[in-house]
Structure 1
Amino acid sequence: VVEPPLPPEIADVGTLLEPNLELLQQLRPDIILSMPYLDGIKPLLERVAPVTTIGLYTEAGQPYQRALEATRQLAGLVGKESEGEALIAATDAYFSEVRRQLAPLSARPIYVVSFMDPRNVRVYGKKSLFQEVFDRIGLANAWTAETNYWGFSTIGIDALATSSDARLAYLEPLPEGAGGTLTESPVWNAMP
């Protein structure tokens, strides 16, 4: 991740798959938070500090439920259980308010996409965090086909034209040059 840049008081300890173990040892962390896909380097990290693995994505899906569990787990690790519960309650209240505000948009389904290039997108559906948020705020997801482990499918933009009443929400940033290419695309311009 390049954006936002790390504040100067945060040490750059390397990449996910190649952490700087010497620097980690110098920093003497109380705990290291990791993800399941980094289990291969967990023995190396355990030489530095205890490792807690937290995963949001599983084959079963439900990343929002796992995020709630992770919030409670992290809050417990740092002795801030009441703050963790307050965050969850505030998020639930926010979703309720958003649901009320977006009620007029709930009749038409929405595709959520991120562009890979001008012709291909990741479209988010079942098993995605977007799906669980949509469920909470009363919106329908236009993508109902199968998705991968992380809740998306990679498709050509022409596959989005199959729904005549769907809306589209795209995630920024767009790949370089995609904006101009899209405005000239017959497929893109034929979409509702």
Structure 2
Amino acid sequence: MILVICGPSGVGKGSFIHYIMSKYPNKFNLSISHTTRKPRTGETHGVDYYFVTKEKFFEKVKNNDFVEYAEYNKNYYGTSKAEMLRCTEQKDKVIIFEIEIVGAMKIKHLLGDKAKYIKVIPPSFETLEKRLHKRQTETDEEISERIKWTKQELIKMEEMEFDDTIISDKLESSCVEFDKLIHSYLSN
């Protein structure tokens, strides 16, 4: 099974994924994206992302190494063919893609209904803005830009059909909701 988890930055996608991967350590395999953004505190190359320069990223684009890639907030993100192969080789695991909308649309074009698509959205822009400030990884100006980008992304998300939507309000209850949703997919 393949799960595509889509939503703007700061809505809790990573927290949901960390929750189920910690709870069921041998059940899931997270696809690791390449990115040109700088690592945040606590992030590790090859675990959270493959952190690369823009030059290296575009070399991979030129070599047709990506299944999908997109620009998000002045940085580039992409899923490499090698990473897709690494994930699919482990047949006994559920593959998870944590991805933004343009990438999700490209994955859906490739995989269609072979995957389940979950949209994660914030309860409000105010809540999202507070979360982004709490992370302390961006300036106020960068957060304002990210909120503008998020509004555009949520509009774009309306163009794609998702199997389910989670409104990421309270972290603990949203993680439990996410867990139940994943289990409903696995039991069908």
For distance in nm of label points 7 Å out along Cα→Cβ at positions 39 and 175, structure among 1, 2 ranking highest is 1
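Upon calculation of Cα Rg over 2.2 N^0.38 Å from the atomic coordinates, which of the structures 1, 2 produces 1.25? Please report the intermediate quantities before stating the final value.
Details: 1: 1.25; 2: 0.99.
Derived from the structure labelled 1.
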Across 1, 2, relative contact order in percent (Cα under 8 Å, 6 or more apart) reaches its greatest value in structure 2
Across 1, 2, distance in nm of label points 7 Å out along Cα→Cβ at positions 95 and 119 reaches its greatest value in structure 1
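State the single structure among 1, 2 that was used to calculate FRET efficiency 1/(1 + (r/R0)^6) of positions 23 and 135 (r between Cβ atoms, R0 = 41 Å, to 0.05), giving 0.95.
2
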Note: mean count of other Cβ atoms within 10 Å over residues 71-78 at 17.2, derived from one of structures 1, 2, originates from structure 2
From the coordinates of one of 1, 2, helix-only ellipticity at 222 nm (-39500 (n - 2.57) for each DSSP H run of 4 or more, over all residues; to 500) came out at -10500; that one is structure 1
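Bear in mind that the values in this text are calculations on the coordinates, not laboratory data. These numbers were taken from a predicted model, which means no experiment stands behind them. Cβ atoms are built from the backbone, for glycine too; each structure is taken alone.
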